[in-house]
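Student: What follows is a set of structures for review.
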Structure P
Amino acid sequence: MPELPEVETVRRGLQPTLETRVLAAVVQRRADLRRPLPPRFAERLTGRRVRHVDRRAKYILVHLDDGTVLLIHLGMSGHMTIHAGPPPPPGPHDHVDFVTDAGVTVRYNDPRRFGLMDLVDAAGLATHPLLAALGPEPLGNEFSGAVLAAALAGRRTPIKAALLDQMVVAGIGNIYACEALFRAGISPRRGAHTVSGARAERLAATIRAVLTAAIAAGGSSLRDYVQTSGELGYFQHSWQVYGREGEKCPWPDCAGTVRRIVQSGRSTFYCAAHQR
């Protein structure tokens, strides 16, 4: 599933195409994705001007001139591509087209249909069931070592599992949790409640650095993810442990080997010699 860097890359790709433009036409080719699309979905969007394109955790938020917000989650395989001219004929997994008054088409494709779209009143956005319980944005000013430590206090789960809890910090998934823990030198097995003080400060700073670098690289491409231009992301070439089971630990002067374990049904990659 796309994580925060991939979703932020998509948001940045959509921003210059959609912001200030009117949605001249919306083509809806099916009634549902992961859940039913809202009633009169295409009708309610058609003719609306896009004020700005935002993001919260792994959700894209398209703010419209009537106070409505189009909430988009890409799911496992959803992606959006931009066609400056006439788009190609739609395929079986091309479910929604957003056509602007500039003649540009943003097409949503989702083979597995695990994505979703909803229409939300902007005034109620913070209390929407999908957003209300989310933790702080790891790239925002409200995120720090102290905030992270407070969220982890009393949690007896491993730190890796805690980082995947969107109530602790928003937007982090399996790949970036593995990478951040490795670069911070913290074992994924360590109890979350023990990550405090200088250790929490180091982890918070590393999370921010890893996510920033991944966004700069256009995210990581695994299976279905592509940017809005149709290009792949490149951060997978910078992974230090994820997917590198059996390789020598890349940390300087470490003689360890990257291992893979399963935590909460997810693969965790780490070096036991470097991460404590």
Structure Q
Amino acid sequence: MKDLVIIVTGASRGIGAATARLLAGQGAKVVLAARSAEALFGLEADLSRQGQMALAVPTDITDPYQLDRLVERTLEVFGRVDVLVNNAGVGDPSEVARTSDELVDRLFGTNLLGPIRLTRRVLPHMLERRSGHIIFVSSVAGHIPIPPLTVYSVTKAGLLALAEGLRREVGPLGVRVSVVSPGFIRTDMVEQGGVAPGWIPTPGPELVASAIASLIRHPRREVVIPRYYWPLVVLNTLAPGLVDFGLRLFWSRRRAPAGRAPRPSAD
């Protein structure tokens, strides 16, 4: 990990911040990208006080011009990009029938189009050196789309397809591609969205950060974290009807009492 130049998007909080801290602590030169400039510069200062190398570049991943600036600034300071961790994402409740066009655009712009555009800007430099590693943070929901996160799940499924196709494009040219798919993790999205059943454990973002660090050291196609989600992913692939039945049973028990107004969609 020592001296690797690593861009981490969504680095101001949650999984991104935990990943940046871990990688910087292991000797990487970490470029911090997120929309929240205040939180980003605070993290940069904190890491610098600990003698770790960090560069904050406030970036809205939906803005192509800011993506250009992120890559240009990284090359200007460090001269290369060894690893790109595409972590930035939003996860609002998004049932198809209740979700506004504006929210659909925001989900796709942040979760899928942003990573595609940033990856396209980093790849030429990696291909020129025939070295590099692209990591996408998808979700178990990308394998098992569930309400009320339907549109969100579509964007995460898109990342899985993107990673698979990209790996076949650039793997023979020396660039590695990996995916980490977390289940319910203790982040603002999960805690404030109220989408995680109370009986499912929600480990902290440090667990995902550790998985990302492991992927950098020992590249693999995909890691599902925590591991106990793997059987569900396999079951949904082999017997989706059973998953349908289980979800219908689960949501029928959580259904709002008769007469209660439906929850408005989040914009």
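Only the coordinates and a few stated rules stand behind these numbers; no lab work does. Please read these numbers as outputs of a predicted model, since none were measured by experiment. Cβ atoms are built from the backbone, for glycine too; each structure is taken alone.
Student: Which of P, Q yields 4.0 for distance in nm of label points 7 Å out along Cα→Cβ at positions 51 and 139, as computed?
Tutor: The value was obtained from structure Q.
Student: Still on this structure, please answer the following. For which of the structures P, Q does the calculation of Rg/Rh (Cα atoms, Kirkwood Rh) return 1.01?
Tutor: P
Student: For which of the structures P, Q does the calculation of helix-only ellipticity at 222 nm (-39500 (n - 2.57) for each DSSP H run of 4 or more, over all residues; to 500) return -7000?
Tutor: P
Student: When distance in nm of label points 7 Å out along Cα→Cβ at positions 19 and 243 is computed for each of P, Q, which one produces 3.1?
Tutor: It must be structure P, since only it matches.
Student: Given structures P, Q, which gives the highest value for distance in nm of label points 7 Å out along Cα→Cβ at positions 11 and 171?
Tutor: Of structures P, Q, the maximum of distance in nm of label points 7 Å out along Cα→Cβ at positions 11 and 171 occurs in Q.
Student: Who wins on distance in nm of label points 7 Å out along Cα→Cβ at positions 187 and 211 among P, Q, i.e. which is largest?
Tutor: Of structures P, Q, the maximum of distance in nm of label points 7 Å out along Cα→Cβ at positions 187 and 211 occurs in P.
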